[in-house]
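Quick heads-up: structures coming right below.
Rule-based calculations on the coordinates, nothing more; no lab input. Remember, it's a predicted structure, so these values are computed and weren't measured experimentally. Cβ atoms are built from the backbone, for glycine too; each structure is taken alone.
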Structure P
Amino acid sequence: MLQTIDKASEVLALFDREHPEWGVREVAEALGLAKSSAHDLLTSLEQVGLLGKNEAGRYRLGWRLVTLSETLLATTELRREARPIMEELADQYRETIHLAVLDDTKVVYVDKLEGKQAVRVELTALGTRLYAHCSALGKVLLAYQPEENVKRLIKVEGLPRLTANTITDVHELEETLAKVRKQGYATDQQEILADLCCIGAPIHDHTGQVIAAISMSVPAYRFQRSQVELRKAMMRTGKLISERLGYYGS
């Protein structure tokens, strides 16, 4: 049973924005399975709605996943407690606000409030998984991870360059994460998208563990003239959400 569940999870993990459709033979080759075994897995996942099949016989993610994800987001304490504070922040600054967690080796965006300014952040839809080393959110989440977890993430994902400002050197990243821990916030200065800056702060649960991060995305020209104010706002916001989750540390 556990082996079947493991294989099913491996099948679902194959689907992403670059590979939204898979055929039986492709799945078999990707996972090193017999074609008959791959067919059985895909059929089973289709029957429970986790996959769908088009007229060409190729598989896509099923609509039941949308229902499950909406249920998860609606019932997650983090999102429920963070949302009102995020709304206040978005109303005050009119910039895009993100809430994210670290899932294995990627940052996952679990909530987003689009800014009212002219610049829209299209890259970060709800549920999007992105590299951790190049965003303010990711740096915050990495900074409070055990060292061995960070090393494993770098081994698995590498440090790919997204812009000319992206950190691609391991020692530079380590120094940056140490600085984040010391100052209590992180910045992304055009490291994931040109002309876009972000500032992020940690969110603690009742035990003091950093379980999420919150950020504000700001066009570079607005960030440079207001970064002190934005830093204070994000640190205050992270503290308020943490308090709602039961954390009253320093």
Structure Q
Amino acid sequence: MALKYHRILLKVSGEALGGAKGTGFDEAVMRSICEGIKQAHQLGVQIGIVVGGGNFWRGRSSGAMERTLADKIGMLATVMNCLAVSDMLEQLGVQTEVLTSIVMPQVAPSFTRKDALQAMEAGKVVLFGGGTGNPFFSTDTATALRAVEVSADVMFKATMVDGVYDKDPHKYPDAKKYDTLTFTKVLEDQLQVMDGTAATLCRDNKLPILVFDLAKPENIALAVQGENVGTLVYEE
């Protein structure tokens, strides 16, 4: 089957790497996620990944600490996660490159658009650590930013639900799932897809977002082939 998307930017939450606990690393879950990434990579799609840091630290919820400092700790958590996912992918035979928004040459090279594109075009999965490098910006916004910078065809947001609903499907059995949505509706109805900064950035740059369930890692490969997976958010 032909590819619908040739270059994707995948957002993986830190909590997903923690499995049922939501903290630290669950090796089996992380391997399963990476096998899903490998399956998509083997189709020939170019893949960039932003990993959240919530399995170690959530800056905005740590009210006892000054916000900018808390966010810096969160940025470092994303770098740790990128290194861990990179190692797992390498174990599975997938070449990777970790790039960070924070200068830390002993850990990984700093992000530049040129280096990211060269690595992706060379067939490597590129992992972007450190968020945007600035406090007050979520990893959703970092994913949208990197996606626009590397001219990705789409942003994949892998979550723990199978798409976007009009209300929490875990609390309300009558919650309605959307197959497609516009950014305008997401912003006007304040649907919990991502923060407003990220949604606006995607809308303004005509970057579609596909929200799908990472509990089935094979969804990544299905989605790049155009299968009806999750909810597609786009601007008409």
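Determine which structure produced the value -15500 for helix-only ellipticity at 222 nm (-39500 (n - 2.57) for each DSSP H run of 4 or more, over all residues; to 500), calculated from the coordinates; the candidates are P, Q.
P
One of P, Q was used to compute distance in nm of label points 7 Å out along Cα→Cβ at positions 32 and 192, and the answer was 3.3. Which one was it?
So the calculation was done on P.
Taking -0.45, -0.66, -1.08 as the value of log10 I(q)/I(0) by the Debye sum over Cα atoms at q = 0.09, 0.11, 0.15 Å⁻¹ derived from one of the structures shown (P, Q), identify that structure.
Only one of P, Q returns -0.45, -0.66, -1.08 for log10 I(q)/I(0) by the Debye sum over Cα atoms at q = 0.09, 0.11, 0.15 Å⁻¹, namely P.
Quick one: P(r) over Cα pairs in 5 Å bins from 0, in percent, for residues 88-223 alone came out at 2, 9, 16, 19, 21, 14, 10, 6, 3, 0, 0 when computed from one of P, Q, so which one is it?
Q
Can you say which of P, Q returns 1.00 when FRET efficiency 1/(1 + (r/R0)^6) of positions 48 and 96 (r between Cβ atoms, R0 = 41 Å, to 0.05) is computed?
That value comes from structure Q.
Comparing mean count of other Cβ atoms within 10 Å over residues 16-23 across P, Q, which structure shows the greatest value?
Across P, Q, mean count of other Cβ atoms within 10 Å over residues 16-23 peaks for Q.
P, Q: which one has relative contact order in percent (Cα under 8 Å, 6 or more apart), as calculated, at 14?
Label of the source structure: P.
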